[in-house]
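Structures for review follow.
Rule-based calculations on the coordinates, nothing more; no lab input. These numbers come from a predicted model, not from an experiment. Cβ atoms are built from the backbone, for glycine too; each structure is taken alone.
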Structure 1
Amino acid sequence: MTVWDRPEPPTRPLPLDRERIVVAAIALADEAGLAAMSLRKVAARLEVGPMRLYGYISTKEELFDLVVDEVHAEILPEEQPGDWREALRAYARRTRQAALRHEWLADLLGGRPTMGPNALAVTEATLAPLDGLTDLDTALRAVETVSAYLTGAIRREIANLRAERATGLSKRDWQRAFGPYLRRMLATGRFPALTKAVYDGTEVDAEASFETGLDWVLDAVAAKLARPPA
């Protein structure tokens with residue numbers, strides 16, 4: 001029986017329910033990351049004994065399932081785009097925005113499928129606009145391809161943000177610190193393609209990079225959808 005199927009215990013003094021537990025867990029994780037999201041710490045935030053929580057949640061993995069599904073409510077579009085490309089674009093953008101609000105989400109993306117009601121609604125919103133445009137397997141691969149791209153892009157962006165906080169060095173600071181070493185290495189002539197990229201490439205911010213990559217992925221999906229069936 002899943003955590004969503006299991007009934008909650010009867011109300012006791014100091015009312016408690018899964019919604020309050022999830023809100024407390026998300027607040028802790030937003031403040032200090034996944035390591036702060038333990039049943040003991042959530043219980044302390046709610047000012048109850050840890051054993052009270054076990055009537056609602058059996059394991060830490062169930063807690064992760066619940067908080068991830070709660071964030072999927074933020075990813076679910078307010079209105080369903082009719083066009084498949086806009087639906088997948090909205091899904092990618094809203095997932096990135098949710099991860100920037102809840103950085104711990106990046107650590108849980110790309111694992112086992114999330115089966116909560118909000119996550120199922122997000123999956124429905126991404127698949128529905130593709131229904132009838134192509135065969136089912138192609139539609140599934142299209143959504144998986146976009147999901148794989150945004151998972152990698154989000155993890156890279158969050159890793160960079162964490163590195164800046166951990167070191168106190170902005171991207172510019174880091175470039176200045178390693179600039180002399182990099183120039184010496186490039187001057188050896190061993191890295192001609194990299195040298196051209198460093199000196200002639202255009203630097204863009206994280207959002208522009210995400211949007212460009214997303215456009216390329218969606219273009220590839222569009223090309224696949226345009227091909228006649230084999």
Structure 2
Amino acid sequence: MKVQTKSKKVNKAWLNDHIHDPYVRLAQKEGFRSRAAYKLKEIDETLGLIKPGQLVVDLGASPGAWSQYVRRKFAPKDAGTGGAAVGELNGTIIALDLLDFEPIEGVQFIQGDFREEEVLQQLQACVGDRPVDVVISDMAPNLSGIGAHDAARVENLIELAIDFAQHHLKKDGALVCKVFHGSGYTQLVDMFKANFRVVKPIKPKASRDKSSETFLVGIGLKPR
């Protein structure tokens with residue numbers, strides 16, 4: 001009974017924080033599916049990664065806030081307008097996730113596990129011979145709380161994302177990946193440095209203070 005009571009207290013505290021979170025309220029006001037949109041927004045505004053006309057691949061895309069942000073960046077800005085959630089689109093967005101994904105106008109979606117070869121082949125078929133400008137990855141495994149086990153699962157996803165980038169990214173393209181401080185973090189930074197000329201760790205303001213998540217951005221591929 002004590003465990004159940006503690007669990008209820010934790011859930012109640014999380015719900016209270018969520019309801020009063022300014023980014024949750026802003027997402028509701030601006031029509032984003034989650035507060036995660038503002039994490040990508042800050043990363044993009046800091047580094048200037050996403051521009052109209054690009055090909056962007058969104059890994060771990062559900063529920064779709066990152067794809068929504070990119071889609072609005074690709075909306076034409078004729079006559080001072082822009083940022084539209086629907087309508088004309090200058091660019092290509094390919095999204096992939098294991099979970100369901102409510103359609104977003106102009107976004108191609110593949111449902112499946114990025115770790116499976118068949119799903120990866122579907123993604124590669126969608127990309128074709130076009131070089132990718134930016135790969136954004138909010139992928140994360142279900143964490144068990146066992147440090148070494150979780151670190152290995154995160155590292156596996158990052159390795160796959162980097163490998164995909166090495167095969168499909170433009171030489172001056174960028175990869176954005178969600179990672180976690182703690183066991184294995186230093187190895188992930190080293191992995192990025194081995195593959196990219198510029199590596200930037202960013203902890204967006206929209207990431208909760210209590211969260212260990214941060215984002216690694218690699219820009220400009222090194223030769224394999």
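Tell me which of 1, 2 gives 0.05 when you compute FRET efficiency 1/(1 + (r/R0)^6) of positions 23 and 191 (r between Cβ atoms, R0 = 30 Å, to 0.05).
On the way: 1: 0.05; 2: 0.55.
Only one of 1, 2 returns 0.05 for FRET efficiency 1/(1 + (r/R0)^6) of positions 23 and 191 (r between Cβ atoms, R0 = 30 Å, to 0.05), namely 1.
Determine which structure produced the value 1.00 for FRET efficiency 1/(1 + (r/R0)^6) of positions 39 and 207 (r between Cβ atoms, R0 = 25 Å, to 0.05), calculated from the coordinates; the candidates are 1, 2. Intermediate results must be reported in sequence, preceding the final value.
Details: 1: 0.10; 2: 1.00.
Label of the source structure: 2.
If distance in nm of label points 7 Å out along Cα→Cβ at positions 87 and 199 computes to 4.9, which of 1, 2 did it come from?
Attributed to the structure labelled 1.
Starting from the value -21500: which structure in 1, 2 was helix-only ellipticity at 222 nm (-39500 (n - 2.57) for each DSSP H run of 4 or more, over all residues; to 500) calculated from? Mind showing how you got there, number by number?
On the way: 1: -21500; 2: -13000.
Structure 1 accounts for this read-out.
Here FRET efficiency 1/(1 + (r/R0)^6) of positions 55 and 95 (r between Cβ atoms, R0 = 35 Å, to 0.05) was calculated and came to 1.00; which of the structures 1, 2 was it taken from?
Values: 1: 0.60; 2: 1.00.
Source structure: 2.
Determine which structure produced the value 17.4 for mean projected area of the Cα convex hull in nm², calculated from the coordinates; the candidates are 1, 2. Walk me through the numbers on the way to the answer.
Working: 1: 17.4; 2: 13.5.
Label of the originating structure: 1.
Give the label, chosen from 1, 2, of the structure having the highest value of Kirkwood radius over Cα pairs in Å, for residues 71-134 alone. List each step's numbers first, then the result.
On the way: 1: 12.2; 2: 13.2.
Structure 2 gives the largest value of Kirkwood radius over Cα pairs in Å, for residues 71-134 alone among 1, 2.
In terms of FRET efficiency 1/(1 + (r/R0)^6) of positions 143 and 183 (r between Cβ atoms, R0 = 41 Å, to 0.05), which of structures 1, 2 is highest?
On the way: 1: 0.40; 2: 1.00.
Largest value of FRET efficiency 1/(1 + (r/R0)^6) of positions 143 and 183 (r between Cβ atoms, R0 = 41 Å, to 0.05): 2.
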